[in-house]
1. Can you say which of I, II returns 1.9 when distance in nm of label points 7 Å out along Cα→Cβ at positions 17 and 57 is computed?
2. When distance in nm of label points 7 Å out along Cα→Cβ at positions 25 and 97 is computed for each of I, II, which one produces 1.5?
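Every number in this text was worked out from the coordinates using simple rules, so none of it is lab data. This structure is a prediction, so every number in the text was calculated from the model and none was measured. Cβ atoms are built from the backbone, for glycine too; each structure is taken alone.
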Structure I
Amino acid sequence: MIRTARLVLRNWRDADRDDWAAMNADPQVMEFFPSTLDRVQSNALFDRFQAAVTTRGWGLWAVEHEGRFLGFTGLNPVGFEAPFTPAIEIGWRLRRDSWGHGFATEAAVAAASFAFDTLGVPELVSFTSVGNARSRAVMERLGMTCDPIDDFDHPNVAIGSPLRRHVLYRLESKRLARSMTPDSVPS
């Protein structure tokens with residue numbers, strides 16, 4: 001469990017399932033994914049995330065604010081081959097009603113600090129569809145950098161999909177703004 005000034009990053013609880021499924025069925029939340037997820041797909045992803053955190057002690061943690069489930073933020077080994085793999089990805093997905101409060105950045109700073117300080121990971125990556133300005137803004141607030149030469153076609157997105165082209169952001173441990181602690185993230 002990781003605590004910040006406002007958030008708790010923790011393992012998944014069965015009580016999170018309904019909110020998780022509702023979030024994954026929201027077309028706005030899933031705008032930059034190939035599709036929304038039905039309940040069966042949401043449960044399978046939930047079980048995978050929960051098992052990873054239980055087994056490794058880290059992963060894509062559930063995020064809560066004042067006891068309320070907001071979504072996830074955390075770390076995950078990239079599960080496909082690309083010029084930048086093997087790599088550890090930092091990622092997030094939050095409920096729409098929690099957008100615009102700095103939660104994604106605050107949780108991501110905590111996850112990145114854990115990756116660098118506890119796991120000793122030298123670099124994190126994050127990637128998204130080219131048009132996902134909200135996620136890209138979080139990446140930039142973390143101090144991640146993007147070089148267009150690293151852009152790639154995501155192998156798990158259908159050829160011809162407007163979501164296939166992805167931007168890659170990188171963050172080296174020395175670049176995480178040490179003045180930006182999980183407790184001092186601007187909203």
Structure II
Amino acid sequence: MADPLAEGPRVALRHIAVADADEFTARARESQELHHPWLFPPVTTDAFTAYAGQLVEDPARHGFLVCERGSGAIAGFININNIVQGGFRCGALGYGAFAHAAGRGLMGEGLDLVVRYAFGPLGLHRLEINAQPGNTASVALARRAGFRLEGFSPDFLFVDGAWRDHERWALTAEMPAG
């Protein structure tokens with residue numbers, strides 16, 4: 001496993017890399033039932049290479065893997081997308097747990113590490129999560145991490161062939177994290 005950016009009691013956080021393709025896509029294929037209809041991570045090497053390349057090359061995006069300490073197994077992923085600097089200093093979070101790690105609290109620990117990294121080394125002031133109201137696991141993770149519900153956006157994001165409603169959750173550097 002590459003050197004971690006941060007570590008918690010059970011997980012380590014590191015940047016995503018093209019070399020993660022085999023494990024990531026295998027975990028994504030195993031997790032398709034868990035993810036549908038909310039999320040569609042890449043399940044082929046070609047799709048993963050394009051996805052990881054965007055996260056590595058685009059300064060407005062950062063991709064992280066949440067890995068189990070000890071084994072190094074990828075438990076899930078968290079991305080900071082649409083990063084805007086200047087007076088805004090904000091990014092939008094996207095995340096997903098893999099089936100073998102779901103419900104074990106690993107993503108909560110990983111999200112805490114990403115929040116600290118975003119508000120520390122990345123210098124962001126605000127993080128946002130947009131979650132479909134029916135995605136109870138995603139909403140629960142945002143709530144546990146200390147994000148506040150700020151509103152509801154009808155037809156906000158195009159997911160699984162249709163425009164979907166989303167709840168808007170946010171956390172600022174001044175707020176206490178969960």
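1. That value comes from structure II.
2. I
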